Structure 1
Amino acid sequence: MLRVSLLQLLFLVGVICRVAHGQEAPSALVPVPAGPFTMGTQTGPRDERPAHRVELGPFGIERTPVTNGQFARFLNARGGAGPGGRRFYDIDDRDARIHLRDGSYVADAGFADHPAVEVTWPGAREHCAWVGRRLPTEAEWEKAARGVDGRTFPWGDEPPDAERARFRAGWNETAPVGSFPRGASPYGVLDLSGNVWEWVSSLYRPYPYDPADGREDPEANGERATRGGGHDAEPPELTATARGRNLSRNPRSGHHNIGFRCAR
């Protein structure tokens with residue numbers, strides 16, 4: 001017999017209501033099992049060291065990043081800013097792919113299925129809450145990307161190529177989400193390397209990762225970590241351990257090469 005919890009039922013009802021009102025459903029959640037994995041590296045840049053064991057419970061993470069079309073629907077439901085005037089999206093930036101047309105937020109033609117960029121960290125967090133989810137922690141993101149075998153990239157240790165990831169592209173030249181199935185992680189999660197960096201919930205703090213040291217406080221000030229590499233990144237930034245150390249990533253601003261995905 002199929003058993004559905006009350007929370008699952010409420011979430012499904014919410015999805016059905018959004019679809020009925022012309023709103024795109026969120027990306028499917030890919031399950032990642034509980035257990036330990038190795039986070040970080042012994043040989044990479046300073047902010048990725050040391051390699052250390054992290055134990056995680058089970059979680060799900062969206063198969064692909066949130067798209068411009070999905071985020072436009074969130075903006076139509078919630079508006080462009082939240083409490084205290086914290087902006088969700090930098091609509092006035094020239095790199096924005098969502099604009100107001102006849103009073104509604106609409107993805108630019110040809111970009112509805114591209115990953116949403118110019119989303120602030122508060123905007124990413126609120127979008128995830130709106131669909132009954134949350135941002136992944138930095139540890140969850142890395143486990144979803146590299147599994148438990150310590151691989152360098154989501155697909156293994158082979159260097160990136162044009163069939164696995166979007167990188168070394170021109171300014172704001174993203175690709176539609178899901179365009180690189182050969183770049184899938186061990187769990188089948190797509191687009192974890194290249195196309196856009198991704199906001200995670202964690203503050204950008206030194207390793208070892210410790211969720212109890214304040215780095216998971218959503219109200220704490222400081223830069224948030226980003227993972228995965230963007231469309232304009234070089235191959236060393238596409239590793240499963242890269243943290244965006246050279247990236248401009250003020251959490252209260254949007255950026256042309258930072259997107260996000262949700263977890264639960």
Structure 2
Amino acid sequence: MKYLKKSLGQNFLIDKNIVKKILGLSNLNNKNIIEIGPGKGSLSDEILKKKPKSLVLIEKDNNLSEFLVNKYKTNKIVKIINIDILKFKLQNLNKKNQIILGNLPYNISSQILIKILKIKNIEKKFTDVILMFQKELAQKIIGKYPSKDYGRLSIITGFKLQVIKKFLVSFNCFFPKPKVTSMVIHFKPHKKYKFNIKELSNLEKITNILFSNRRKKINKNIKKILETNKMNQIRDLNTNLRPENLAPEIFYKITELYEMN
């Protein structure tokens with residue numbers, strides 16, 4: 001394929017039924033849609049049929065971006081931004097009723113997810129987040145407590161987003177065919193938070209410290225974070241447990257107390 005670049009982890013979705021299934025997850029009519037990594041626009045074409053209010057396409061590849069500019073040059077609601085999504089300030093997309101969609105490059109998909117999670121007031125700006133990941137990563141993102149997939153990523157993601165629906169996508173639905181199965185996850189931002197965490201980066205830091213020795217008890221590592229008097233404020237905290245045996249709420253409370261320092 002003329003525009004394919006292996007270095008960007010590009011796998012173009014070519015199965016029309018999967019495209020329709022993805023777009024059937026949410027009502028796109030009169031919504032402001034942001035698509036990450038649109039490729040040649042197979043998803044974008046179908047999005048436009050749903051009559052959105054606006055469609056922003058964020059594409060890193062210069063050639064593909066130029067292709068998209070020519071493809072949609074007569075469509076006034078489409079805007080193409082030629083930039084690396086990891087360098088783009090999503091915060092600047094300040095409209096209401098926004099939906100983020102994307103078949104993410106496998107090599108940076110977790111970084112993109114964290115970037116989305118760090119959007120200030122995500123619950124006020126976005127109604128839906130619909131993303132495709134490699135299956136193994138997706139399972140870690142949605143890993144429930146307690147399970148083998150539960151860990152840092154599911155704790156961090158679960159603070160901001162709830163999983164509405166998910167489904168698998170065969171490697172046969174792409175060109176070129178990846179070696180792995182994919183999973184589409186439909187999230188919705190939580191409207192209210194039980195814990196007052198000011199900066200998601202602090203939750204990242206806490207989970208990183210406590211999961212640095214996944215198989216060891218947290219009793220030593222937690223002392224790097226909180227003083228004893230603050231630890232005593234956390235109900236159900238057992239420092240003789242491993243991090244994987246602590247409920248997400250424990251990590252949220254630790255972060256909340258950490259930010260009070």
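Some notes on this structure:
- Structures 1, 2 were compared on distance in nm of label points 7 Å out along Cα→Cβ at positions 55 and 79, and the highest value belongs to 1.
- Structures 1, 2 were compared on distance in nm of label points 7 Å out along Cα→Cβ at positions 31 and 191, and the highest value belongs to 1.
- Here relative contact order in percent (Cα under 8 Å, 6 or more apart) was derived from just one of the structures 1, 2, and that gives 16; the source is 2.
- Ranked by FRET efficiency 1/(1 + (r/R0)^6) of positions 63 and 151 (r between Cβ atoms, R0 = 25 Å, to 0.05), structures 1, 2 are topped by 1, which has the highest value.
- Structure from which -8500 was derived, helix-only ellipticity at 222 nm (-39500 (n - 2.57) for each DSSP H run of 4 or more, over all residues; to 500), options 1, 2: 2
- When log10 I(q)/I(0) by the Debye sum over Cα atoms at q = 0.10, 0.11, 0.12, 0.15 Å⁻¹ is computed for each of 1, 2, the one that comes out at -0.54, -0.64, -0.75, -1.06 is 2.
- With mean count of other Cβ atoms within 10 Å over residues 39-46 derived as 19.8, matching label from 1, 2: 2
- Each of the structures 1, 2 was assessed by distance in nm of label points 7 Å out along Cα→Cβ at positions 95 and 199; the largest value belongs to 2.
Each reported figure results from applying straightforward, stated rules to the coordinates on display, with no laboratory input. Note that the structure is predicted; figures quoted are calculated from it, not measured. Cβ atoms are built from the backbone, for glycine too; each structure is taken alone.
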